[in-house]
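Structures incoming, each one as structure tokens.
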Structure P
Amino acid sequence: MSLFKSWKSDGAVFAIWKVEETGGELRAMLGDSLPYDAELSALRAESRRTEYLAVRVLLKALCGEEKQVGHFPSGKPFLTDQSYRLSISHTRGYVAVALHPSAEVGVDIEQVADRVLRIAGRFMCAEELDGETEAVKGFAGDSRTSTLYYMLLHWSAKETLYKLMGEEEVDFREHLRVMPFHLQQQGGFVAGAYKSFPPASYQVCYMVHPDFVCTWSVQAKKYF
């Protein structure tokens, strides 16, 4: 089994699975009582099928039993037995899951890759871009790695907020804002959501790893 990391925060359980198994090996970890094969048949790409199975195996590891995942029209996932609120994320080689018995929860995991450098202006406002120099001071890493982490954390945090908000047509650059923070291997910051009135703030936690960044939050929003 490849449970990479699990932890608890604000009443929620979070976990990351490192996907080292083949799709066949993951499928063998699950039974036949849920419609896995029918749902798998709708997924064309092998990578998507593997991610699908890894999420179900991780849910089984966390809950002690297999769980069926449904999706709202918006695409937001939920457990059909309503035992927990659910958030799911995946990136190359990893999947992440968050569970909370009553509160909305969000988790996001992103591969460390250069693409974020080319598109940062699409999801970061001028103040966020200008804050990089101060944010990365003292971080134990070279300047390129620090920049990647800083920008990826903005994207990932806004993905996490989007999952918590449950709203459509959210513009990451205009409606979501990450407040200034100092980059560390693991930490947290405040992020604001401005699409609705009154604007709300959320506490977002994060970790950085050579392969990925991960952010998470539980819906305990406060109003500015």
Structure Q
Amino acid sequence: MTAQFLIVTDVDSTLIRDEVIELIADSLGAEARAHVADVTERAMRGELDFSQSLAERLLVLEGVPVSVFDDVLASITVTDGVEEFVSEVHERGGVIAAVSGGFHEILDPLAARLSIDHTRANRLGVTDGQLTGRSVGPVIDGAAKRDTLESLRMNLGIDAQRTMAVGDGANDMLMVEAAGVGVAFCAKPVLREAADVVIEQPDFRLLLPHLP
């Protein structure tokens, strides 16, 4: 069956209400989480380069055991309406992808549970069952998110106007600008200014009237 349209959504603070890297930092205590949260917030406002901010936050996580992944998955809060949104997208012949500056180790099982078709995210370095404090492979920054949107739509044979990108921070701006329908979802001011649609409430069902 030919795909009718494409949805690409950010994950942290969009598809889910959490920031996964902060949930991982929880295992190190309140001070570590507060530091990671501060760097995340500044990056999402566009005050810090995303790749540099990711490297700084990952260093805090060096030595955390990979067993933390199960705890993080158990504590994630999926945004209201996501299941209904994904079901409706599929019912109408659409394809949905989740792209994240977070991590495949968390996103892949989450996406499988939510019936999301494609994923792209960073990969965490692991040695002897512990995080190395670094990522492996290319960093999924704003340009990589936009490129994922473009490559998926071309592979699926979908016109640019039949695409939607959903995000909340500066790291999502390029894909939001590239999509036929760019959505700022409970977003930072820098992204609201670039979006075609602004959603104020954390409920994915509010996206349904705007499907491309």
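In table form, for the structure just shown:
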quantity	calculated
Of the structures P, Q, the one that 4.8 was derived from, the read-out being distance in nm of label points 7 Å out along Cα→Cβ at positions 37 and 189	P
Structure (P, Q) behind the derived value 40, 27, 22 of Cα extents along the principal axes in Å, for residues 93-172 alone	P
Ranking P, Q by mean count of other Cβ atoms within 10 Å over residues 165-172, the structure that comes out highest	Q
Test item: relative contact order in percent (Cα under 8 Å, 6 or more apart) calculated as 26, pick one of P, Q	Q
Among P, Q, which structure scores highest (criterion: percent of Cα pairs over 21 Å apart)	P
Top of P, Q by FRET efficiency 1/(1 + (r/R0)^6) of positions 13 and 133 (r between Cβ atoms, R0 = 41 Å, to 0.05), largest first	Q
Test item: helix-only ellipticity at 222 nm (-39500 (n - 2.57) for each DSSP H run of 4 or more, over all residues; to 500) calculated as -9500, pick one of P, Q	P
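Readers should treat all values here as calculations from the given coordinates under stated rules, not as data from a laboratory. Keep in mind that what you see is a predicted model, and the values were worked out from it rather than measured. Cβ atoms are built from the backbone, for glycine too; each structure is taken alone.
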